[in-house]
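Enquirer: See the structures that follow.
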Structure 1
């Protein structure tokens, strides 16, 4: 019997919320960020970075990030650095930290254990 194909977008849910953290854009992510989530992530980052060179991305509620989603974050960090800013990541889960370490991209970000610590890094 041939296994049925499951639609990834229907199974892998993700949430993206943007807000201002005392004048610094903060993007709070939750869930599983597979291929289907990359366009949503790009759009959210583009909206929040209008008029700002720095931002915080809170990954504290993220369970999984695909290489495509990680690449979106790397490009956003490069964009921030190009404008004289910084992209700080809040990393509270081992799967996300390991994905960044294995991809070799962890060094392009400022890393913090909490949102307050990340905001302090961005405001320096």
Structure 2
């Protein structure tokens, strides 16, 4: 007898987290779908989420390395290094945006954990 970890009540949310859209195929909920098949779908979604998380961590680590390189090239502190990196992106219309920090995270494909640090950068620049 197999142990199942899937939860039919959470499948729609999990599939959205994994692939960016809710599974509308109905296969997961079909009466003909076995619990083994549901578990394979569930495990596949969890694996996709873990892969995306690992990719995000790699992008954030690459950004941290870029900050270190900017410091080695002469940026006087972390804020200046980040400012250099953002300026190098040449994001058009950034000065007119309401949510600059969020857009920078999106544009540079960084986790939104950086948004507060970017907010501090703009507050200090004003």
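Enquirer: Out of 1, 2, which has the highest value for distance in nm of label points 7 Å out along Cα→Cβ at positions 19 and 51?
Expert: Numbers: 1: 1.9; 2: 1.2.
Largest one: structure 1.
Enquirer: Going by relative contact order in percent (Cα under 8 Å, 6 or more apart), which of structures 1, 2 comes out largest?
Expert: Values: 1: 22; 2: 17.
Greatest value across 1, 2: structure 1.
Enquirer: Determine which structure produced the value -20500 for helix-only ellipticity at 222 nm (-39500 (n - 2.57) for each DSSP H run of 4 or more, over all residues; to 500), calculated from the coordinates; the candidates are 1, 2.
Expert: Details: 1: -12000; 2: -20500.
It must be structure 2, since only it matches.
Enquirer: Supply the structure label, taken from 1, 2, corresponding to FRET efficiency 1/(1 + (r/R0)^6) of positions 35 and 91 (r between Cβ atoms, R0 = 30 Å, to 0.05) with the calculated value 0.90. Walk me through the numbers before you get to the answer.
Expert: Values: 1: 0.90; 2: 0.05.
Answer for the origin of the read-out: 1.
Enquirer: So Cα Rg over 2.2 N^0.38 Å, computed for just one structure, reads 1.51; which one of 1, 2 is that? Could the numbers behind the result be given before it?
Expert: Working: 1: 1.06; 2: 1.51.
It must be structure 2, since only it matches.
A short reminder: the numbers here are calculations on the coordinates, not readings from a lab. Quantities reported herein were computed from a predicted structural model and do not represent experimental measurements. Cβ atoms are built from the backbone, for glycine too; each structure is taken alone.
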